[in-house]
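The structures come next, written out as structure tokens.
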Structure I
């Protein structure tokens with residue numbers, strides 16, 4: 001009797017977007033524009049960076065709940081620190097069932113603490129993945145490089161304990177050839193390359209610092225279908241990164 005299991009497949013669309021707490025390059029604070037960009041792409045999972053939670057600079061609203069309601073997704077906020085009578089951090093949105101959530105504290109940078117939101121998500125029946133949203137230390141000097149490397153190591157140690165196929169996306173604040181990204185490669189993570197249109201940060205120095213990486217586990221494998229950065233020059237100083245993956249399990 002042939003008992004070989006027939007592989008199944010599911011497709012997931014992942015977005016990463018540093019929204020700069022809704023402050024556009026035109027100096028207009030308008031969170032509805034960020035929500036509209038996300039809605040137009042309709043991702044299954046979205047990692048957001050630079051999120052305010054009831055901070056005075058962003059009209060004292062809960063930005064995670066606001067965007068989650070506008071996009072019909074489930075939102076999770078992860079705090080970095082108290083800021084302007086509220087909290088500053090990151091958020092993850094998803095349409096998938098959340099199996100577990102961990103707000104993982106990472107080694108602090110010189111000026112700001114950091115954490116990562118790690119979910120276990122049910123992508124399909126009998127298929128659960130780990131998904132991590134990151135916003136590593138922003139300093140460009142040696143202390144920043146050291147902080148990012150330590151933050152990456154702490155994250156990988158936790159992800160290793162989950163024994164899941166894994167996606168990490170976000171604002172890594174480092175380029176593909178950096179020691180931090182080389183470390184991820186050494187740990188078995190595959191880097192999704194964006195081609196020539198790869199400059200995600202649109203500040204005074206246009207650089208590639210927003211990424212998606214993944215690691216297979218067991219008989220579960222990711223296959224890249226597409227990846228691109230939106231040509232969105234106003235809503236934030238970062239362009240949204242959208243990646244579609246097939247999951248074979």
Structure II
């Protein structure tokens with residue numbers, strides 16, 4: 001067993017002190033690895049490998065699939081990133097994906113819970129794909145120079161909120177999802193309008209909901225709170 005030199009550990013610890021949650025890096029030859037059952041491949045990459053294995057007569061088994069990515073954003077909390085690499089050896093990353101302007105805007109407004117808005121990556125139309133998370137050792141992270149993903153504490157809080165929202169989403173009853181379909185469609189219809197109503201809808205940061213007396217009751221009343229973005233609240 002090969003032990004790391006004390007000076008190498010110190011170098012890694014010094015390098016990772018530069019990183020904060022939301023920082024990112026871009027590079028060539030970066031890959032995301034996930035497991036796929038080649039008997040029932042779901043992604044394009046897995047289907048391509050499954051077809052290759054079938055042509056070669058190999059067994060279709062569970063296999064690691066590599067897909068190329070543009071870059072990665074770090075989603076581990078800053079306090080854990082900077083801890084000693086021997087005591088806390090891992091960090092979590094999500095790949096950056098390129099999207100169109102519409103999806104970029106919806107992600108910034110927290111309307112795409114599968115993604116997170118990274119302010120300083122937005123000039124390249126890049127957002128974090130939170131459905132894909134990879135765990136790496138901190139020694140790998142120390143090989144890259146961080147690009148600041150956020151400019152201030154407000155943007156860092158917004159990024160952390162997007163991560164929390166992705167992991168803590170409530171599972172509403174099916175009946176609620178059905179009855180809210182018309183409301184959802186209406187909001188989608190008017191949010192692009194260049195009028196007061198459209199402006200107000202675009203100023204909403206989140207919608208919260210509760211049921212009275214409770215979600216398990218036979219008959220319930222639904223209450224919705226439309227919460228404005230902090231930067232939009234002062235305009236009213």
Structure III
């Protein structure tokens with residue numbers, strides 16, 4: 001449904017033979033018709049093969065590939081937040097992060113082209129379709145891209161457990177800000193870490209020492225959303241790099 005509402009080009013709405021024509025199916029067919037897309041009834045086996053065994057509910061959209069956005073390097077408005085992912089590899093984590101990014105009104109999401117999961121059908125599914133409505137850009141060199149963003153007025157903060165990290169909830173975060181989230185196993189890489197003006201972490205009061213990347217980043221994104229009016233310290237970008 002979100003793909004039908006988004007910018008993709010749809011070729012056919014595939015319906016499994018025998019699927020119950022309930023209100024939700026009627027809405028999908030109506031959306032498809034408004035975009036000039038015809039429905040096609042296929043056997044459930046054919047739909048399984050077309051989706052390469054992926055879980056489905058008897059409906060699929062034959063559509064164009066996901067359209068990545070270009071990196072926005074224009075001078076940013078004060079309250080914007082960009083999410084930069086440093087080699088996140090789990091499709092479920094990426095989908096969760098994209099769903100949260102949409103919910104929090106994130107300006108853009110940056111994903112490296114190597115050693116990172118891209119926007120696959122599994123990611124689209126995990127995001128509940130939210131990825132269809134946000135700006136996701138592929139970058140060949142995340143560290144260099146952060147340098148370019150800083151030159152246009154962005155601050156860069158890393159969500160990382162580090163000896164120089166401060167409690168996010170007790171830190172005045174400057175705006176506009178790029179939140180960098182590292183991979184599930186290794187965290188933020190050294191070259192990207194060096195670009196961070198601040199490092200922050202989440203307080204942990206239980207026996208487990210950390211949250212997974214998607215959960216931690218989701219908490220941080222919501223915090224940045226609700227504290228959007230805080231302009232942060234009056235320091236120039238790049239002057240307080242801790243590492």
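Only the coordinates and a few stated rules stand behind these numbers; no lab work does. Nothing here was measured: the structure is a model prediction, and the numbers come from that model. Cβ atoms are built from the backbone, for glycine too; each structure is taken alone.
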Test item: mean count of other Cβ atoms within 10 Å over residues 19-26 calculated as 18.8, pick one of I, II, III:
I
With mean projected area of the Cα convex hull in nm² as the yardstick, tell me which of I, II, III scores highest.
II
